[in-house]
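Multiple structures are listed underneath, in structure tokens.
The numbers here are math on the coordinates, done by the rules we state, and not lab data. Owing to the predicted nature of the structure, the values given are computational and were not obtained by experimental measurement. Cβ atoms are built from the backbone, for glycine too; each structure is taken alone.
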Structure I
Amino acid sequence: MRIEDFPRPRDDNGRGLHWSTLLYNDAVTPSIDHWVDQLRAMKIKWLKVLDDGGGSAMALCRKLVAADIMPVIRFYFPQLNPHRMSGREMETVSRYVEFGVRYFEANNEPDLPAEWRNNSRPFNWLDVVVENFIRDADGVLARGGLLALPPMGPGSSDNPVSLVVQKGRRDLFENGCWVAIHNYTLNHPLDYPDDPVNQTGQPVTQAEYDELAAWAHSDLTYDEIVAQGIPISAEDYGKFNRWGWDGRPREIVNETRARNKNPGATILDDANCFRGFEAAGKMIHDALGFYVPVISTEGGAVVGWGDDNRYAKMNPTTHKEAMLEITRFMQSRAPAWYFACCTWLIASKPLGDFNPTWDQMSWYTDAWNL
């Protein structure tokens, strides 16, 4: 299959989201139709959806297909590795394919011990994962589905594509298999690792430090809060100060930037960023000599993340700015083989998931309101 032979939604713009973390959609409020309307209003064209292996997301996906939104189905099982798809899951693939669902995932971040039974990842884990992928891919392709090479954890440098080729199964990528990635931004800028903080240790100015420090819950200044009559004291608002830096003084931030700069670093040295898709593309082309579709089945910016202490945490304002730029990039500048970025995460509580961690990461949430 050529890139242009892979199915894409009508009026595709590369814009995607990740649906709920739940396997079942019987507690969605106010209704699934409401959320499909929200997706259409945002012009979302791809949606990552979890399924229990028996078609638990089928009713939702029928509505998505009718709305010209392309589902990407992940068959979810906790600590699933080592795992091969069962006859039940293969039959579910056939049922999905009948009404236009084509993209499937059967594994998730197998480079992480947490994705293995008893948190025990064997020394030959990659060989096990690739052998199981080959077996699963034969079954999925035979049923008209398109199976993803499993996504590794953010920033992974493992190259499972080359191992598939070494095992004599390059044909899988010639006949419909694609590559899933998880290119979260963390709290890195979108041009990372080429940005001046990473390359040269550029110090943060007092003005920039102050601007990014205080937005734990709101993009409002205290004067704007007073004007709107929101009942919060200046003292309480002041407690938010330096949240974005986890309380680190500007001097410490700049010392860290100077000490941890990485002159000359490229995406191949550190793919823990949105541009991780570039590393995936090189991995694919080096192994195959051609490209197959890459889809971010998780990724993008997440409010509250602050993994790299040279940068401020991602706040609601910087999250919005990052996601707008990612959306523009996907719509007009993404390589032809980078199909979509299914950003984590549309919503939690309204979709029946009351896990506070997921709620804080959601687009539709009150977690960051004053």
Structure II
Amino acid sequence: MEALVTPSVELVGLNVDSPLSLPKGRLLQLLQGCMDSQTIEELRTRLLLVKELRPARSAEVVTVRFGLWHDQLRQIRESKSLDRARHYIKRMLKSFDEVKTPSFSDINLCRWQEYDDLWTDSLWQIDRRDRSGQHSGHYWGNFVPQIPHQLMRRFTKAGDWVLDPFLGSGTTLIEARRLGRNAFGLELQESVAQETWARVQREDNPHKVQSVVRQGDSVSADFRGLLDQHGIPSVQMAILHPPYHDIIRFSDRPECLSNQGDVNAFVEGFTRVAAGVSKVLQKKRYMAVVIGDKYAGSEWVPLGFLTMQRILELDFQLKSIVVKNFEETLGKRAQRELWRYRALAGGFYVFKHEYVFLFQKK
């Protein structure tokens, strides 16, 4: 990468993602001088003074990522006209002084370029799951932590409540702690709920948020009553990761969605969960459903679209359909060639994706 300035003690060790704290008063003064330039040549000369600014430890600073700062200055310097260069400087000045966020997140749209770690495309390819902290892949069928991480950063604010009615190993609650979101999880099996609660408690809680784990059946649950017991008036997001019908049997209990006799019973039970969640989800806020399809009786069964259609019959509108690559299970990895043969012989394709459906409550 092109050097931003002559190497100095203050800049040694910085990479593109390193935070750079610059003296705000001096920075604004120099940028205003660039704005007052009468020619593009004069502006480029004045811009050299901006480039020579060094990190500051004063009370009032502007903090930007080193790589982004470098790119912004280069964009200004390479502008073909004075008006275009001034436009980029105005945008930079606005990002220093203004905060503009959507109603559903903490993303500062005036500094949107700094969020390049947030995904905005509808194809998610995740090479490996995050196993840091208390995250673990030991629970069969749990989803990768990157999914709730992305969803909560995009569609919640600090201090919001997130509801997970299919708690499992607690992936959502662990990510919520890390991001400063309160979270409520419901788990059908008592033993799993206890184990997950212990795991969540072991995760650091730097933001001092609340984490609640309850045992119960999400199909028949009174979510309003459960939240009232904890003084929670409503939730600002819900993340649902149900069983993919009977692909994995999560328990022996007949009410478990993985034990429903047929697809219609599964879809009906899941719809009851979504309807219950809707009663406590704040209006205009988001619900995400992470689900995959299955193959049975020589037929592809579109669980994702079947459940999506039923949710649209409730008070939701569809905002996005994300396709995510499917993490290969140990069983599938060991039988990769067998599955390839089956696909060639049976005239179908091997599952390599699942869906993240994003809904907004009307």
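Observations, loosely collected:
- Winner on mean count of other Cβ atoms within 10 Å over residues 46-53 once structures I, II are ranked, highest first: I
- For 164 (volume of the Cα convex hull per residue in Å³, for residues 126-301 alone, calculated) the corresponding structure among I, II: I
- Test item: Cα Rg over 2.2 N^0.38 Å calculated as 1.21, pick one of I, II: II
- Structure responsible for 21, with relative contact order in percent (Cα under 8 Å, 6 or more apart) calculated and labels I, II on offer: I
- Identity of the structure behind 4.3 (criterion: distance in nm of label points 7 Å out along Cα→Cβ at positions 70 and 182, calculated), options I, II: II
- The greatest value of distance in nm of label points 7 Å out along Cα→Cβ at positions 102 and 286 among structures I, II is that of I.
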